[in-house]
1. Have a look at I, II and say which one yields 28.8, 98 for Rg and Dmax of the Cα atoms in Å, as calculated.
2. Out of I, II, which has the highest value for FRET efficiency 1/(1 + (r/R0)^6) of positions 10 and 58 (r between Cβ atoms, R0 = 41 Å, to 0.05)?
3. One of I, II was used to compute helix-only ellipticity at 222 nm (-39500 (n - 2.57) for each DSSP H run of 4 or more, over all residues; to 500), and the result was -17000. Which label is that?
Structure I
Amino acid sequence: MSALADALAAQGEENEHLRTQFDENAQRIRTLEGQLLEANQRRQDVAKRVEELITQLEHLDGELEGA
């Protein structure tokens, strides 16, 4: 019966270790998801700004051609 108790204790320790790893991985995933959202927002902001600059350049080009 001692071997069974030892095996059960070992399984409990392994289970706790796996739960800890799971929790750490879940936290890392949440952190990375947050970073991804921020990066996507910055990318969208940059794309919008580039489009605005292109529009301004096209407008200025049109004014120069008309002058």
Structure II
Amino acid sequence: MGRSSDPGKKITAKIAEMVAGFQSHLDAGHLKPLEYHLIPGQGWDKIIEGIAELEAGKLPKKTIVKVQDE
């Protein structure tokens, strides 16, 4: 997740620890994924569009915008 630099490696390791800790809560059903609305497209212009739609009350769910291709 983080960059390959020293701070990035530490961030990635910490996130991996957190994911492992959450797994038991996911398995037990204590944590559930949120429903979301994926804004078509990607990039900063789509992020701005998503924020505008959210502020206008047009989006009923959490909004996700991809900033780059996977």
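1. I
2. The maximum falls on structure II.
3. Of the structures listed, the value fits II.
Each value in this text was obtained by applying a stated rule to the coordinates, not by laboratory testing. Just so it is clear, the structure is predicted and the values come from calculations on it, not from any experiment. Cβ atoms are built from the backbone, for glycine too; each structure is taken alone.
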